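Visitor: Some structures are shown below for you to check.
Computed from the coordinates by the stated procedures, all read-outs in this text should not be read as laboratory data. Nothing here was measured: the structure is a model prediction, and the numbers come from that model. Cβ atoms are built from the backbone, for glycine too; each structure is taken alone.
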Structure P
Amino acid sequence: MRPNQAEILLTVLDEGSIAAAARRLNRSRTTVSTALSALEDELDAQLFERTGKELYPTPLAWAIQPDCLRYLQTYRQIAARCEQERQGVEVALRLARDDALPEAFWRATIRELKKRFPLTGVAVYLAPPQELADLVETQAVDLAFGLTSRYLEQDYEQLHFQELGSLRQLIVSAPDHPLCRLPLVRHEDLEVHTQITMAFMEEDELVPEQAVSANYLAMTQFELMRDAILEGTGWGRLPLPVIAQALKEERLRQLRAPDAVTWQAYYRLNIRGQGQGQVANWLASQVRSYLKPFAKEPLINVTSAGQARQN
């Protein structure tokens, strides 16, 4: 059975006559009738009873209808996947990312991705930014998105670091934290209080990101860090997208420390020389568009006195 024969059989069963099926398929009645006869010969089975110019499906024709439908759907999916490959659309994509950009952004992006590229299988792995380069280098994933450093290029020579934008990172605490009452927060002030920082795997050992002192609480996600800071557990440095809403609602405040605001680039990582398909490039464009406003909008700093100023 060829796909066009399955399509003709299903259309005749659906329309109830050769004439109606021929009109729907934009073919002649002779073509449709000949195709059905050839299919019956090939299967050595009677699918229709013929009375003059009329034909009636046999019970066998109705019995194989679901199988023909599945066969035609499978064929079309195979053809679509082959066409997808010819157009440079990935059959599957393994993606690692950190959570410097909000989950709402990623959910909406992945949902739109599946609408645009429905046949591409996508696996997403959430990891601390410090682990992303290793994941790509070992080819555990095809590409990664996250806050990292171009200085890593000397350690990961086979990786390509494509900068998509930059994010401000702010030192923040809950409004009722003791550090918020200080007109100027010094390094020694930070040492006294618990720092909420990032934890990641390094050589099979869980380690904290460089901390100000031994008084720290390390977690593997920015959102977990933010929630701990919101609860008053300590202070920490977080990317603006993760805390923007909490800052506006004054549930978090930026500390008035000398280096309270820093910038860090956001990258796409992939194996150098390894071509990226349409899905990977579309993802990169979505991330780049999302990051643009954060580089331009003024930042509201809430001082310990509850007054606001713009940087």
Structure Q
Amino acid sequence: MILCCGEALIDMIAEPTVSGEKGFVPHSGGAIFNTAVALGRLGIQVGLLSGLSTDMFGEQLIAALQISHVATTHVIRTDRPTTLAFVQLNHGHATYSFVDENSAGRMLRPDDMPDQLPGVSALYLGGISLACEPCADAYAALLDRHGSDRAVIIDPNIRPGFIKDQTRYRTRLNRMIAQAEIIKVSDEDLDWIIPGPECHAEKIPLLLRAGPAVVIVTRGSDGATGYLTDGTEVSVPVQKVDVVDTVGAGDTFNAGVLAALDQGGHLNKSALRTLSAGNLRAALELGVKVAAVTVSRAGANPPWKQEL
């Protein structure tokens, strides 16, 4: 089972009301939540490790996980509130305003992390959960405890506005990157992780030397490129569709990549260290295929396997 570790929240998306004024409609979301749901819909055995509230929004998130066949065994329930992300869409692109103080997800601590993870073969981490404390330290502790014998995939999805102490964040993230087999970044993430005037072709080897076996860089409408430690480079274009909005696109892309690797028997430490260019290409192609479906409809609504 792939265990997705990180935030689950409610996207409050502005929609017109009967009076003509804009209201906010609650949609289940969060980067890690979206990837877990997408994996479940693709028929992959997946679970979520996150802090969820017992409030009405927490119940909504639990129901959404169960509908998409995501195991909730490792969900940690408390009476703290659910994180709310108020979303404004401008020509299909989302900007967010978060209400996250003392939330069920944010307040997780290292002691809350499980001592045993039976049946878990891979850990997927990332999103704002790696920036917001104390939960960021909790997920780092989880990785320290369970990452040595499981495939580790990280998408930092860096949002500078959430980073209160840049030195602490960089130190924690760099330690986690060193423990990972796959790092997926946007081109903006790459420039943040490795600042400086060097071009991306010079920064990729630096990131690979930090520990990962595979680096995947997404470039929006320009597609995605995967890099291996032997210098192999594989690029795939996006699938052209009419874009409704981009909410959840990257999260669904990640699910497609992980699903292809899992189905091919490659989602383990040894296999990822010897991954072929062909298997990497197949994973990227499924990633862009499922992401294309998500951006063609409103919200983070990943496709079911039968839709492909």
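Visitor: Out of P, Q, which has the highest value for percent of Cα pairs over 27 Å apart?
Guide: P
Visitor: While we're on this one: When mean count of other Cβ atoms within 10 Å over residues 56-63 is calculated, the result is 18.0; to which of the structures P, Q does this value belong?
Guide: Q
Visitor: Could I ask something else about it? Using P(r) over Cα pairs in 10 Å bins from 0, in percent, for residues 112-215 alone as the calculated read-out, with 14, 49, 30, 6, 1 as its value, let me know the right label among P, Q.
Guide: Structure of origin is Q.
Visitor: Identify the structure, out of P, Q, from whose coordinates helix-only ellipticity at 222 nm (-39500 (n - 2.57) for each DSSP H run of 4 or more, over all residues; to 500) was calculated to give -13000.
Guide: Details: P: -13000; Q: -10500.
Derived from P, not from the others.
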